[in-house]
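Only the coordinates and a few stated rules stand behind these numbers; no lab work does. Computed from a predicted model, the values in this text were never measured in an experiment. Cβ atoms are built from the backbone, for glycine too; each structure is taken alone.
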Structure P
Amino acid sequence: MKKIVLIGVTGFIGSELVNELLNRGFEVTAIARSVEKVKVKNEHLKVVSVDIFDKEKLAEVLKGNDAVISAYNPGWTNPEIYEDTIKGYRSIIAAVKLAGIKRLQVVGGAGSLLVAPGKTVVDTGVIPEEILLGVKSLALVLKEQFLPEKDLDWVFFSPAGVIEPGERTEKYRLGLDDLIIDEQGNSKISVQDYAKAMVDELETPQHHQQRMTIGY
């Protein structure tokens, strides 16, 4: 599995994912709203601009690749982030199917992770108001679009509660639906370790049609 499409290459996580993929020798087709924002230059990287909401055109770009990683985010300052996230993932899932690709790995959110039986991070009220709609929409995408999805071999990879620039320590824990916290009660991961774990999962799939998460 060496030909990969990365959706959302210019974002905080997407920009780290493209470095991880290229460093491991993948052929990457990167999809971005604004191709001029992609600063990485590499002979194994092709950058394409395509309307995410146009599933037929998106499928044409995806065809011939082995897998898709989506770090799609319509923009935290987008007033339509809730609707666009739901609409965007509906289109991405449809396009992946049209392209005949089975493996889809998604940069998920931490908001839907469990902190206690039946209680999610969103339920705790700790999510800042300015990003709450985006967090809630990703949680709904997991519940209504991915969990019922039986045709694709999908993975929804939720980061820790806090994901930030740091080191590629390679020392972290993986889990499924429960927020991973350290001895001090903090839930953190570096974007470098998150990207490493995402590509590890791509190279050697351990999760199928399920959510996974990460933390120190």
Structure Q
Amino acid sequence: MLIGAGPNRSERKKAEILTAARGVFLKEGYSAAGMEVVARMASVSTATLYAYYPSKAKLFEIVVHDTVRLMAEPVRESLKVQGDARARLTALALAYATFMTEPATRAIFRMVTSERRRFEAIADHFLKSAHQELGGAAIEVIESLIETGELTAAQPAWAAGQLLGMLDHPTLVLGLAAGDEAQPNRPLAEICADAVETFLARYGA
């Protein structure tokens, strides 16, 4: 019992540090974020923080990589929805649009982009992984609907890009241009319904 407690506690502590660091980086930006602040927010000593993460740059890198993993979870959960093409595409669209309207989502995209010169490899990894994870979920749904004969698309990846592209402008792009807290004038359900109808008009069997 005690043997297993050490590693479990260690993993929990690392997760708490990453959560605290993500909040500090998003609020303060990389340059202004201090390791002492991260340690205080995570309720650990600075020495403990450095024992887990030897530098602020390394901590930032791991926070970004961890965020990529977390960001796609709600969208991938939407793949469990059953029903016809409209129901499944709407579930995906709503999960994606909801995610892209969250202030934290806009903040992480903005932060990674702003730090591109300093962390080019990290920024490239983040954007590529986000594209693969989120776009991959859309491709998976579309390919499934092609197999059932509900959609006809010679290039599922292109079709996925078109669907998500219709959602990007009123959600993510709006936030990046008008501020992380900015929300669309229309309800997300209405935006998603319009996007799905347009998509089905083009690709519906």
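Have a look at P, Q and say which one yields -25000 for helix-only ellipticity at 222 nm (-39500 (n - 2.57) for each DSSP H run of 4 or more, over all residues; to 500), as calculated.
Q
If you rank structures P, Q by mean count of other Cβ atoms within 10 Å over residues 124-131, which sits at the top with the largest value?
Looking at the calculated values, the largest one is Q.
Rank structures P, Q by FRET efficiency 1/(1 + (r/R0)^6) of positions 28 and 164 (r between Cβ atoms, R0 = 25 Å, to 0.05) and report only the one at the top, that is, the highest.
Top value of FRET efficiency 1/(1 + (r/R0)^6) of positions 28 and 164 (r between Cβ atoms, R0 = 25 Å, to 0.05), among P, Q, belongs to structure P.
Ranked by Rg/Rh (Cα atoms, Kirkwood Rh), which of P, Q sits at the highest value?
The maximum falls on structure Q.
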